[in-house]
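Right after this note come the structures.
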Structure I
Amino acid sequence: MLRRSLLALIAGAWALLVVGPAIAQSNKTLRVVMHSDLKILDPVWTTAYIVRNHGYLIYDSLFALDAKLEPRSQMVESWTVSDDQLTWTFKLRDGLKWHDGTPVTSADVLPSIKRWTEKDTLGGLLAKSTKEMKALDDRIFQIVLKEPYGLMLKSLAKPASVPLFVMPKRVAETPVSQQIADTTGSGPFVFKKDEWKPGEKVVYIRNPDYKPRSEPPSGLAGGKVAKVDRIEWVSIPDSQTAINALLSGEIDMIEQPAHDLLPVLEKDKNVEIVIPDKLGSTYVLRFNWKQPPFNDVRYRRAAALALNQEDFLRAVIGDPRYYKVCKAMFGCGAPLETSAGMEGMFESRFDDSKKLLKELGYDGTPIVVLQSTDLAVLTNLAPVAKTLLERGGFKVDMQSMDWQTLVSRRAKKDPVAQGGWNIAMTAASAVLLIDPVNNHYAEASGDRAQFGWPLDEEIERLRAAFVRESDPKKQLAIAEQVQRRIISEGVTMPLGQFLQPMARRKNVSGNIESPVTVFWNVEKK
């Protein structure tokens with residue numbers, strides 16, 4: 001790490017000599033290097049965060065979580081709920097328009113909710129409790145339930161991995177198995193599809209017809225005021241090149257600079273480091289339950305025995321200021337933090353792993369581990385997994401690709417020989433994992449679940465009980481049972497918690513404290 005930092009210092013100095021003083025950029029255009037390239041445009045079709053971030057720019061939501069993680073109205077002006085808690089009536093704000101100038105109506109909202117419920121974990125639970133949805137007029141619609149559903153507003157305000165973005169009726173009626181082609185939204189920015197060049201840049205312009213709420217911004221809620229006219233997501237895959245571009249003023253912001261290059265940025269008087277997401281993120285490892293050998297729980301347990309969190313965190317993050325070992329499925333520092341089921345886990349018990357594989361008669365068939373090559377915050381996960389699993393007795397075939405290709409690859413349920421996979425890893429915002437229902441890596445509903453498609457009726461029974469329970473102590477007891485089951489069955493392996501700083505030039509300000517990178521309220525002087 002020290003060697004890389006030294007090289008970074010030299011490269012940064014050389015770049016300044018070559019480029020000269022900071023390059024003047026228009027204060028109406030914000031140029032940002034995001035964590036990944038945008039190749040998919042449908043925020044319902046995939047859980048990739050870059051597509052979610054794209055969605056927050058061009059779409060709006062009915063509700064949104066504020067800085068205290070409480071749901072607040074966004075597109076909705078007001079709502080009521082009947083005494084029996086079964087009929088929810090919502091009224092849209094006046095003046096909402098699509099980017100083509102036509103009004104947003106209840107007829108758009110209902111298919112948007114339906115398409116979302118077919119993909120999202122919370123949405124699926126809401127759908128099970130729903131009797132019917134109907135539009136009463138252009139601005140008023142109802143959700144009528146079969147049984148009380150205490151998570152209504154939190155569900156409609158869910159920030160990821162699949163938020164409820166409202167789309168025009170003609171778009172929202174696209175089958176969830178098919179990607180949308182029309183990117184018309186009603187959000188604060190407009191996607192310039194004609195300027196979109198995958199692998200090069202993505203362009204958004206301010207929506208002049210957007211009507212922000214009057215409240216100040218708080219988390220993902222409140223007034224979404226666009227203070228720049230144009231946003232360009234610039235693709236610079238190489239971390240050092242991106243750092244040099246920020247130092248020279250060619251770009252204004254790096255969403256996720258490599259942790260081991262932060263010392264370079266910290267020394268520059270024109271750059272500042274900020275941490276918009278104070279709770280941080282969690283690394284997770286997922287087994288493919290559809291294909292051997294991990295369709296057998298005993299092989300999942302053998303792999304889990306070989307893992308430890310410290311090796312992953314040290315290899316990827318490096319700086320202890322930004323990471324911590326966290327044996328808690330629902331986040332360290334979160335209300336439902338528990339160590340239940342974690343006894344003896346993540347201690348790299350290689351001998352135990354080898355012994356179990358021998359008992360199983362493992363034939364040495366390589367397991368395919370997917371590696372993302374273009375996200376610094378993920379790149380070193382797969383090499384560490386390969387080393388640990390091999391020390392535990394497995395043979396490993398690590399296959400490398402860019403993140404968007406990996407996202408498409410991990411959606412395949414095909415046999416490994418036909419382009420499938422065995423192990424994939426990612427990171428998820430800790431705030432989105434705080435309970436058994438919000439945590440989409442706790443779901444074990446088979447084909448409806450996240451990549452890996454775990455299927456466990458006991459976990460689903462417990463998650464349903466959590467939805468119905470309102471007593472915090474009983475909720476914690478259920479969360480402990482869910483966590484024990486997740487670990488014992490190999491649904492998800494948490495690999496530690498970390499903070500992801502953002503780097504920006506000091507003439508840029510206004511980034512909102514939020515688990516999602518958004519660009520309203522950001523200004524450039």
Structure II
Amino acid sequence: METPRFAGFASIPAAVAAAAVATPDHPALSMLGAELSYAELERRANAVANVLRSHGVQRGDRIGLFAHKSIELLVAMHGVMRAGAAYVPINPDAPPAYVRHIVEDCEIRHLVSGRSKRNVVAELAAAVGLELCLGLDAGEVPATTCVGWDEVWAAPASHPEIDVTGDDLAYVIFTSGSTGRPKGIMHTHRSALAYAEVAAATFGFEAGDRITNHAPLNFDLSTLELFGGVVAGATVVIVPEGHARLPASYARLLEDEGVTVVNAVPFALVELLHRGALDDRNLEAVRWVLFGGEVYPTKDLRALMRRLPQARFGNVYGPAEVNGCTYLIVPEPPEGSNEPISIGGLYAGMEAMVIDDADRPVAPGEIGELLICSDAHMLGYWRQPELTERARLRRPRPDGGDAIFYRTGDLVMENGDGTFRFIGRKDRQIKTRGHRVELDEIETALIAHDDVEQAVVFAVPDGDGSQQIEAVVTLLASAAGDGVDGAVLRRFAASRLPKYAVPREVRVVESVPRTTTGKADRVALAAQAMRSRT
């Protein structure tokens with residue numbers, strides 16, 4: 001395993017400072033051709049930190065990031081941490097009520113935003129009493145103090161009088177909040193760097209790499225890009241939201257920016273393959289394609305591997321609570337097999353258990369819940385200590401201490417070689433008419449059809465105390481006019497599944513609703529199905 005160019009930092013700001021000394025002129029951030037060097041990132045992050053501290057920001061305060069991605073936003077992210085505070089990324093397209101919930105729950109009084117969000121910021125300032133907004137010019141929001149970027153960059157660029165430690169809170173990422181109370185996942189600098197450094201070492205990140213920041217900042221996948229890049233002194237290439245949603249624009253950006261490491265959810269890569277006009281692009285610079293967050297259809301993975309024969313492919317897995325915990329450097333998938341690939345084995349220094357419902361370890365080859373013990377473990381859920389404790393399992397160490405394992409909620413089967421096969425979510429296991437059914441296995445069966453691009457399976461209450469299974473699928477463009485419809489796909493599923501697991505209905509749709517992090521929105525689909533019955 002290669003060692004990253006920089007390693008062993010006390011904090012993320014320390015990693016930036018080291019790169020600014022070692023390679024001051026090397027680009028740290030790039031977006032649509034505009035670049036910012038490590039020396040300038042260091043200077044501007046200090047300026048942001050000094051402005052924040054001059055407005056009363058203290059160690060441990062939470063600062064909201066509520067804007068579309070830009071170089072300024074990422075500089076502000078580093079400046080927030082440089083001030084000893086924690087950044088709280090808020091989806092810029094979220095409904096105002098959801099934004100307000102996060103601001104109030106996290107007691108955010110200082111915000112980084114932009115002109116396109118001015119009206120929402122004005123409502124927040126009037127409702128919750130914001131004290132400061134960076135990124136808007138003075139007077140743009142009457143109820144709060146605004147400091148524009150020109151004024152921020154003119155602030156003192158000396159190192160702020162605070163030493164950030166590994167125990168300081170670095171960020172709080174909230175779940176989508178589509179069901180129940182949103183969970184704020186707290187990570188310290190130590191836990192963030194534990195994953196960043198081991199990932200950079202595993203995949204051999206180098207200062208010459210140009211790593212895409214494709215994921216939204218409120219999606220934990222972004223930490224691999226943002227912090228793994230920094231510890232290696234590499235360049236983080238920011239992918240604007242518009243380019244992330246348009247495969248052809250995304251492909252052009254990869255070429256124009258000379259990207260060497262692509263990191264994205266499988267859906268984005270499937271779209272890139274089928275709609276990115278890759279025949280018109282030169283992507284020979286790409287040496288790694290990393291993906292995670294959901295299952296990658298094997299047939300699409302195999303096709304993209306053929307399109308990018310010079311690149312290596314890595315499946316990265318891990319809940320936001322422990323950042324990343326397993327990886328697989330993908331060999332060529334077997335020809336003709338559409339079985340899902342493994343999620344691989346543990347990163348160096350991590351431990352795992354696979355347990356049954358009684359917290360007893362299961363034997364290799366048996367299905368159980370995956371638990372992870374890692375230095376990348378979260379500090380806890382924001383203001384939910386009971387939930388934090390329920391998510392953990394403590395096991396005594398020989399030295400008298402406790403090993404703390406995180407309950408991932410994912411069902412896996414340990415293979416004989418120490419790798420894991422992902423079976424599905426524990427909470428995606430339902431009972432229908434007395435039978436226990438794993439919904440992810442049904443998705444896998446439907447995706448195996450040659451004409452299916454994506455399948456999403458969900459459960460809908462039937463009104464009699466049980467649940468019915470439904471599915472929506474999108475088809476590949478090549479399948480248009482081939483007579484593939486829901487009835488055909490139900491028969492296909494029936495050839496691979498027990499009768500009780502075959503969806504009651506399979507609908508062919510043009511597109512699937514997605515969450516802000518790019519995953520299929522199963523909650524919205526279930527709600528839509530229930531409304532159609534009333």
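FYI, it's all coordinate maths here, none of it is from the lab. Nothing here was measured: the structure is a model prediction, and the numbers come from that model. Cβ atoms are built from the backbone, for glycine too; each structure is taken alone.
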Where does the value 69, 55, 52 come from, among I, II, when Cα extents along the principal axes in Å is the thing being computed?
II
When mean count of other Cβ atoms within 10 Å over residues 69-76 is calculated, the result is 18.9; to which of the structures I, II does this value belong?
I
Using the calculated result 0.10 for FRET efficiency 1/(1 + (r/R0)^6) of positions 229 and 429 (r between Cβ atoms, R0 = 25 Å, to 0.05), pick out the matching structure from I, II.
II
Which structure, out of I, II, was relative contact order in percent (Cα under 8 Å, 6 or more apart) calculated from, if the result is 11?
II
